[in-house]
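Novice: Several structures are given next for inspection.
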Structure I
Amino acid sequence: MAGIVVGVDQSVHAHRVLDWAMREAAVRGTTLTVLSVIPAMASPWTGHALTVPDAGHAIAQAREVTEEALAKSAGRLGELQPSSVTVRAFTGFPAQALVDASRDADLLVVGSRGSGGFGELLLGSVASQVSHHANCPVVIVPSGR
């Protein structure tokens, strides 16, 4: 997964993050991997992700929304495009999935705020965890509020 990895969710700020990552990948002439991680709940006994009965539907919906956002972002970029774009949607722990992806990435891009409930925070929990534990450089795109 070399190249740029970007984490997106379904928040309004994700479009800004995706635009930044698309532009950067295009300028660098590198690949872009877009991760849409549907947050899973942790088992109180094992700490592992719990499976949800309708995960397949949620994953398909996340992939569809992400691909629509990619098409809009590509349209805004015009002729300047990344060399290739891959979308991966799955359930799991977002921060851990991004840190894991950072092992093979040249650059990891996340938003400063996601869809969490504490809007007054300058840095969300995922961005904070990723910035502390990633294995490659991290760009945190501000929410622009």
Structure II
Amino acid sequence: MAEELPEYYFRVRENGALVFRVDTENRQRRIEMDQIAVVNIKNGEIKPHGDRTLTEDDLEHIKAWMTDRAETLSRRNMDDIFRAVDHLNLTTQWAQSRATDEQLDTVTDDLLLAMHDLRTVLVRKKAERLVRTPAAQG
């Protein structure tokens, strides 16, 4: 291998990761991955695996990964929202130019309800921000 492997490997799961210590310093020069912890991003919990005790170095690496992972997920979430805006625009163009009456009959109620729900939430949230802003400045 041209580069050295990282000291830790994080196997991503739905709410966090399994944390492994990577070891190549053995007789056979094989890559060994020893699970040391389970991480939950949602609640910030770090659980040692089995009867392990995590070192300060372990915790430092895990916490740094958790911070990076939270930032990555946040960026992805915003990207998903911008993609949703694109999809709404594409859906509008489809409805206006290519959709058949049957296709529109199939999706119109679902789309109208989803858009009404989204609009209601967005308007309420914007009103809350507008009410909060002058109070924060005063």
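Novice: Distance in nm of label points 7 Å out along Cα→Cβ at positions 9 and 89 was computed and gave 4.2; which structure, I, II, did it come from?
Specialist: II
Novice: Rank structures I, II by distance in nm of label points 7 Å out along Cα→Cβ at positions 25 and 105 and report only the one at the top, that is, the highest.
Specialist: That would be structure II.
Novice: From I, II, which structure was helix-only ellipticity at 222 nm (-39500 (n - 2.57) for each DSSP H run of 4 or more, over all residues; to 500) = -12500 calculated on?
Specialist: The value was obtained from structure I.
Novice: Oh, and also: By the measure volume of the Cα convex hull per residue in Å³, tell me the structure among I, II with the highest figure.
Specialist: Once volume of the Cα convex hull per residue in Å³ is tallied for I, II, the winner is II.
Novice: For structures I, II, calculate relative contact order in percent (Cα under 8 Å, 6 or more apart) and state which one comes out highest.
Specialist: I
Rule-based calculations on the coordinates, nothing more; no lab input. Note that the structure is a prediction, hence the values are computed from the model and not measured. Cβ atoms are built from the backbone, for glycine too; each structure is taken alone.
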